[in-house]
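What follows draws every value from the coordinates through simple rules; no lab data is involved. None of these values were measured; they are calculated from a predicted model. Cβ atoms are built from the backbone, for glycine too; each structure is taken alone.
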Structure I
Amino acid sequence: MTTVYSILATILAYLIGSLSFAVIVSRTMGLNDPRTYGSKNPGATNVLRSGSKAAAVVTLLLDAAKGWLPVALVAWFGKPYGLEEGTIALVGIAAFLGHLWPVFFKFEGGKGVATALGVLLGFSGWLGLLVLLTWVAVAAIWRYSSLSSLVAAVLAPVFYILIGGELWDFHAEIFSAVLLMSALLVYRHKLNIQRLVEGKESKLGQKKTK
């Protein structure tokens, strides 16, 4: 039964992750579909290019929440059903993959930064906070959302290894999930990396040039 519960939790996490809030929030607030302008990425940063900061903030919070919620629910209520760190890692990855390749939106999703942050907060509030502070620090200095995301993604597994055992217990399953998300985040930013190298990347709050 434990395996069945784990599979069901993982599927549900993927479906929750598949809710593309950039598109949903934009439609609800009467804005253009974020997949039709700017970077065409359905994420909070591109929604910000619509000119609506409120829509971007709501998108950011909901995208993070859909990563955090499945992890938190399994952590809180999973033990009586035999769901331990292995399932917690699985539902975190599933929610993240749902954002990247959402079944409800033709498998065309965003880069997953906010959702990954939500998952990390579910794994450990301290880990999520360290990664968030890293993102904010890099963004404040250089004002590139993509660069902030890349640095935070690379440092997330480093933080988990170096501080694991101090602020949180180290679990190989959780570390593997963090490492996989970090790798996928870097992969999803491959075009951003190219633009950063060429000096063509848009800064935060700057409308993307056509």
Structure II
Amino acid sequence: MTLAVFILLAYLLGSISFGVLASWFFHLPDPRTYGSRNPGATNVLRSGKKAPAVFTLLGDAGKGWLAVELAQHFAPVLQLGSEAIAAVALAVFLGHLFPVFLRFRGGKGVATALGVLLAFNPWMGLLAVAIWITVAAVWRFSSLAALAAAGFAPVYAIFFLGFDARTFAVFVMSLLLIWRHKSNIAGLIAGNEPRIGKRRAS
């Protein structure tokens, strides 16, 4: 029962869209109405305003970190193992992808996955950020940077966590993240994927 409550709360936390909240707070159009129509930081940045994009990034990453951090804090007290922590991590990530508050049409999960990685092990999160920054700086594609970071994440998980339930959670998140980028993959192949800093046509 306790685990079910943790999972439900993590899912509801993940369902909070900081992209939509940031756009409302900064009096911007709903990010679901322009660009990629994705309520994530990259699309919010296409509004031309950096502050709401940063707010979105920190909020989406923060909810992933908070859910896992709380699970890790209370797990020993409640006698819950790494399987419970992994379940909470997947719940907050799935909440972002399929938010109940937005009729199950959410973001792609990059920032929330980063928050989960940082909570699992800070070095994992920092390595993912390093991969993202390197690929983004060289090729200027946010989607390609996210795909590269997702591809390497399970490798980091095995190195830092071993063959653990949390590693399985990272693997599942990576697969889902890549799947959510299927339109971006098609755009990269076709050569019409927008580069960072460029606005995508509606």
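Given a value of 19.2 for mean count of other Cβ atoms within 10 Å over residues 19-26, calculated from one of I, II, which structure does it belong to? Here the read-out was taken from II.
Given a value of 0.90 for FRET efficiency 1/(1 + (r/R0)^6) of positions 27 and 67 (r between Cβ atoms, R0 = 30 Å, to 0.05), point me to the structure among I, II it was derived from.
Values: I: 0.90; II: 0.55.
Going label by label, the one that fits is I.
Taking distance in nm of label points 7 Å out along Cα→Cβ at positions 99 and 123 as the criterion, the highest value among I, II goes to II. Which one of I, II has distance in nm of label points 7 Å out along Cα→Cβ at positions 139 and 179, as calculated from the coordinates, equal to 2.2? This figure was derived from II.
Check the numbers for distance in nm of label points 7 Å out along Cα→Cβ at positions 11 and 187 across I, II and tell me which is largest. Show your work: numbers first, answer last.
Numbers: I: 2.4; II: 3.0.
If we compare distance in nm of label points 7 Å out along Cα→Cβ at positions 11 and 187 over I, II, the biggest value is for II.
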